[in-house]
Structure 1
């Protein structure tokens with residue numbers, strides 16, 4: 001509703017001066033109502049009642065009366081039960097949005113943002129639980145870019161941790177026979193033949209087997225610790241060994257994510273900050289902190305109890321007794337480096353990282369380094385319990401995507417006759433990817449849910465395919481008009497009648513900016529998911545009630561509204577990672 005706010009705000013500023021109020025202190029009082037059928041914008045006057053020593057109803061009546069004299073007839077203004085309601089004339093909306101081709105976010109200030117997401121250990125394929133981080137992070141990247149921000153999508157590669165060490169040790173020391181024997185003993189299923197050439201699926205079995213064998217073998221544990229310690233000291237030979245072990249897995253993981261439209265602008269290795277000396281500098285700087293302490297074994301830590309950290313983990317250890325660093329120490333150096341690349345940092349983390357994130361934040365403050373914004377998400381569960389890469393009781397994303405594509409292909413074959421197989425497969429892949437993404441994004445990040453196949457692959461109204469069909473429908477109209485001898489005519493707004501459907505659609509379009517902005521500022525793509533469902537439903541109602549083509553005659557106004565809607569639905573789909581198909 002920014003286009004409407006640009007008219008209302010100067011008016012309210014004038015009125016507030018009469019009350020001796022500074023408008024910038026009360027600017028947020030202009031709100032989108034819960035029920036958008038009542039009005040476009042409103043001002044609740046209850047918070048002004050104590051200040052002005054008048055009833056909210058009286059204040060609302062006074063503001064409405066003064067505003068009417070200033071604004072004119074394009075916007076209807078009324079006062080109801082302590083609210084000032086603003087309702088724009090549909091013909092004015094057509095003029096401002098459709099005919100003048102209103103551009104979104106033209107005047108908004110822009111930011112340079114680095115969003116780090118996914119950053120999963122490269123030790124096995126993506127499963128459904130990990131997917132939420134990647135899909136949520138990618139949506140935040142897309143939404144911020146739509147808003148106009150300059151965004152760098154970053155993947156932080158754990159190239160030296162224990163998980164990678166276990167994998168590297170297994171590849172160096174175990175045979176295929178030992179791998180299969182260990183996995184059979186634990187009842188882990190055989191490798192799906194479909195993924196026999198995909199290294200993330202192949203090598204995870206080495207990782208799983210090593211975890212089984214190291215339980216009762218102190219020699220393995222000793223060798224592992226030696227490798228990990230060398231990696232944390234920046235040993236080039238060991239780091240190269242780790243790289244050769246994990247990179248094929250990371251490539252396989254990225255291939256999976258690409259099927260969901262997820263890409264990264266940069267990859268940064270954890271070892272970089274050991275090699276360039278950043279970690280050593282961080283450890284030295286932390287000695288000057290008032291929170292600094294030394295354990296009996298010589299390990300260095302920050303005591304965080306005075307900073308509100310309670311329980312068993314009040315000590316933030318950042319250096320071992322032998323002088324080597326920990327993962328958290330490298331994380332501090334990484335954040336310091338990230339601030340040199342951007343004006344704003346966003347991290348996407350699972351809810352189990354809350355304590356670690358708080359500890360890192362306090363340590364950053366001790367180093368006079370700003371803390372990033374952190375978006376925590378709740379975990380997705382399977383009906384039978386929590387997912388684990390180690391045990392093998394997982395739903396891999398590759399399997400889910402494949403099943404989704406097969407189901408989409410089956411539905412297409414039932415609904416659409418005569419379509420070529422290759423075209424049907426392309427549509428099925430787009431529908432599958434979009435459906436999985438939307439099923440995860442439409443739930444607020446802090447809310448957990450049980451992942452159910454029937455929900456993820458649903459083609460009902462609360463889904464990505466519903467939005468995609470709306471876009472395809474608008475594309476179909478454009479194709480039909482393009483094939484006609486259509487001549488664009490001037491529109492006389494004085495001689496047209498508008499029904500409720502076109503009015504509803506125009507008002508929904510007008511909320512595009514607000515919905516994107518809300519998702520960006522709150523880091524919650526689910527707000528924009530809800531909006532896109534509303535927009536699609538509003539377009540479908542318009543399509544039903546407003547005949548765009550009648551016996552090869554094109555209604556000029558309706559076609560312009562349809563075209564503007566098509567472009568906005570397309571843009572909104574891209575902002576969520578939904579693939580806007582031309583036909584379905």
Structure 2
């Protein structure tokens with residue numbers, strides 16, 4: 001018997017290698033309800049950020065490339081001073097360019113360079129300067145048209161060459177006017193949100209390209225871009241634009257507490273029971289837990305802040321002459337203990353942030369349970385969590401590339417077939433369709449800037465609607481990334497919970513079984529007459545019954561009043 005061969009008929013890979021559960025993330029994340037919720041949340045964040053940008057004064061907005069200047073200054077001996085000097089120099093260059101453009105205006109109050117610099121700092125005469133650029137463009141176009149009309153080509157070849165030269169001249173005139181307009185428009189500054197948004201998107205793209213190219217530890221690779229995503233952009237906004245940071249963070253937390261929490265809730269039920277709850281039920285759950293979702297990442301930061309301020313207040317005793325240093329030195333071990341606690345809390349918050357939303361979504365608990373469980377799992381199995389995270393990043397990058405390639409193909413195919421049917425030319429002598437929507441030329445350059453100054457009113461309105469639908473399509477890439485983030489981290493939470501707490505993967509909190517799932521069976525009420533004492537006494541119990549017996553009453557349960 002011991003020598004008989006054993007035949008392996010199948011291997012449960014998810015049980016043998018639990019990390020393979022992470023490969024379910026794409027199937028979970030691509031579900032339409034999660035994509036819809038993520039897209040709405042992303043649009044609300046974008047709209048809120050642009051509204052804040054519109055409310056902010058021009059002089060408090062960002063200069064071109066401000067975050068890059070901030071990142072470069074971090075390597076200097078005095079980062080704050082180096083950044084301030086670099087930003088001041090960039091602003092001064094913008095002012096000088098604007099002042100140079102003002103010299104073209106025939107204004108008595110702009111005769112001297114000092115007057116023009118003063119007006120440039122306030123962004124004055126912008127409307128008049130824009131009108132001047134458009135008038136100059138119109139005169140240049142009329143001159144080119146007149147030269148072309150007066151040309152006397154001798155044959156078809158010269159006629160075609162003259163037409164080609166004329167069209168190239170017209171395009172150069174439009175391009176020059178557009179460049180001049182962008183130069184003077186920079187005097188208004190760049191929105192803080194859109195500056196942060198573009199930087200964060202670039203870091204996400206760097207992560208994906210780093211995974212694809214195998215660049216993990218080099219500058220601009222996976223690890224560096226992840227660190228930049230979570231540190232450089234937010235720290236720039238916090239240190240340089242504190243009020244904006246506070247307002248935007250409040251809006252950010254509220255939006256993702258509702259919509260991110262709903263995505264995490266759908267993912268939690270989907271992973272555990274392979275069932276899908278509706279968007280309405282998910283939003284109802286997240287709305288009921290909105291404070292827990294908001295305060296889960298905030299409470300640890302408040303603890304760090306309170307302990308830090310307490311240490312700072314006690315440190316004031318060190319300013320007392322003679323006895324002050326002694327009062328600080330003797331109990332200094334308490335300050336070190338506070339620093340030790342703050343470090344643990346900070347590491348737990350940063351490393352465990354990804355598990356907080358899944359905790360609330362899976363357990364139906366509160367912020368304190370989310371903090372407790374995430375900290376516990378991190379410090380109990382740190383290397384296991386790191387491994388799961390690395391697998392999720394690699395798999396997420398590959399699926400992100402697939403989704404981005406899919407959207408790129410959708411846009412490219414759509415652009416090509418519409419281009420076949422549009423023969424009209426724009427005022428720039430370029431194809432009208434290409435002017436309204438330049439064809440996507442690269443997988444990483446899907447967004448574009450509509451050439452509004454090169455179109456008439458009707459073309460501009462049509463271009464606006466085209467841009468609306470194109471950018472909504474591009475936004476699906478971001479919606480997928482958000483949905484994948486919550487789905488993958490929910491699966492990682494299930495895996496860490498089973499590893500630390502020995503809880504099965506299908507254990508998830510469910511509020512209402514009858515209402516949440518379509519598979520739930522209806523409950524049939526029992527007639528009241530069947531439970532009366534008379535009916536019970538007159539009808540003897542059957543000898544055998546296939547129906548399940550009623551569960552006996554507890555001693556403290558009241559009897560039927562009937």
Structure 3
């Protein structure tokens with residue numbers, strides 16, 4: 001019972017507060033009360049532990065699904081300890097809720113050259129622009145990345161730094177994980193669960209300095225090209241290679257995984273760099289990460305293509321020249337803003353970033369090809385200053401011949417996996433999006449899986465661009481592939497894409513969904529995956545007799561149930 005004076009003060013506060021302010025006060029008091037131990041007369045709860053955390057929020061930002069998988073596992077473990085958990089993807093998280101959070105745990109990956117996952121970009125932009133303070137926020141960040149990239153955990157670092165800047169209290173130092181993240185992520189889990197069970201004092205042993213990179217041990221495989229063929233027929237405007245890499249040992253990969261390849265720079269470009277600089281190509285140079293002859297470093301280790309503006313600024317500082325804030329190839333920098341001499345170029349070489357690995361979905365099954373990895377690679381072409389240019393790695397892979405050597409490591413995609421053998425599967429993969437589904441079908445065939453399989457494939461022309469046509473027809477004849485729907489966009493006046501075939505088969509597709517089918521999309525992110533998702537929601541609305549909002553909720557539930565997965569790029 002409150003004394004009269006305190007009750008009067010409380011009453012005045014309540015009467016002068018808006019509804020929103022009262023909601024905030026309620027949340028604040030709830031959190032404050034939860035920081036005191038529940039007692040059973042002796043100052044402890046029933047199991048003898050001080051129980052100080054009642055509710056936590058876990059958010060995740062993911063491109064491939066790994067962050068989501070970890071966040072979900074953490075949420076399940078916390079719930080088992082009696083904690084109320086809100087687990088949300090950052091694409092669904094209401095940014096205004098951040099003001100109300102008390103215990104806030106972030107699991108987030110970094111893409112490519114330090115970019116946030118696309119679904120989390122809106123949240124990250126809002127967070128970095130936020131002003132004011134979050135004095136009641138207690139948080140921890142688990143950052144996923146790949147140490148082969150120079151900015152491999154930048155998104156997690158940015159989130160951690162900004163939450164501290166806004167006044168949040170860091171419960172656990174930023175925890176960085178490499179591609180093999182299970183063990184270091186488990187250590188972070190244990191610290192989080194210790195906090196939920198024993199209070200913030202449990203975090204003190206973690207220290208205050210940021211945790212160093214928890215590097216996974218990347219197993220590097222040395223392979224030999226045994227097959228290298230163009231899947232497109234003569235007359236096609238495209239070039240798509242089927243590449244088979246044989247290894248003298250079992251490759252530890254699974255269907256749905258990718259392999260990471262570090263390409264080499266083209267010889268003619270490296271030759272031109274030495275012409276422009278006059279440098280000795282055999283001179284041994286040591287950078288922060290690599291050592292070797294200049295030619296070896298420029299061919300195999302250092303990025304010289306489309307340098308980030310940060311690298312261009314370092315070049316400008318070394319050469320003492322005014323260079324606009326832009327991205328540029330090294331060869332163009334040397335041509336337009338030449339170095340003074342070979343010694344100055346050696347300084348430039350030391351600040352160049354390493355070549356980032358490129359990921360390619362595996363198009364084979366380890367059950368069928370345990371000592372091989374198959375890839376499906378399309379030549380990447382783009383316009384730059386009105387000239388045709390081609391992607392570094394696709395050109396590198398395309399130039400390889402049978403018997404050429406190639407090194408790689410496996411990049412796990414733990415979220416893009418088949419369900420149990422009895423579940424129906426819908427696969428949507430136009431173009432090189434076919435790659436993981438060739439792996440899926442080989443896997444299901446080898447397992448003798450009873451679940452039905454439906455594949456939607458699209459390309460430009462039936463006669464020249466039907467990738468793996470003979471294999472798909474054989475899978476259909478043997479009953480592995482129960483249905484295939486094809487869309488060849490240029491074979492008629494109106495362009496037809498996979499989403500049009502989906503809509504034509506909408507009633508049956510909805511029946512598959514109702515019977516528990518799992519849906520997978522692979523291929524280009526924009527616009528393909530967005531158009532396909534919009535069509536799926538439209539099909540649910542039309543054939544499920546639902547409003548647009550109800551159809552979106554239906555689809556959200558399918559995703560929450562783990563029945564919807566994307567591997568897009």
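If helix-only ellipticity at 222 nm (-39500 (n - 2.57) for each DSSP H run of 4 or more, over all residues; to 500) is computed to be -17000, which of 1, 2, 3 is the source?
Numbers: 1: -17000; 2: -23000; 3: -10500.
Derived from the structure labelled 1.
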- Identify the structure, out of 1, 2, 3, from whose coordinates FRET efficiency 1/(1 + (r/R0)^6) of positions 136 and 400 (r between Cβ atoms, R0 = 41 Å, to 0.05) was calculated to give 1.00. 1
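Ranked on relative contact order in percent (Cα under 8 Å, 6 or more apart), which label among 1, 2, 3 comes first with the largest value?
When relative contact order in percent (Cα under 8 Å, 6 or more apart) is calculated for 1, 2, 3, structure 2 comes out on top.
No value in this document is a laboratory result; all are computed from the given coordinates. All of these numbers come straight from a predicted model, not from anything done at the bench. Cβ atoms are built from the backbone, for glycine too; each structure is taken alone.
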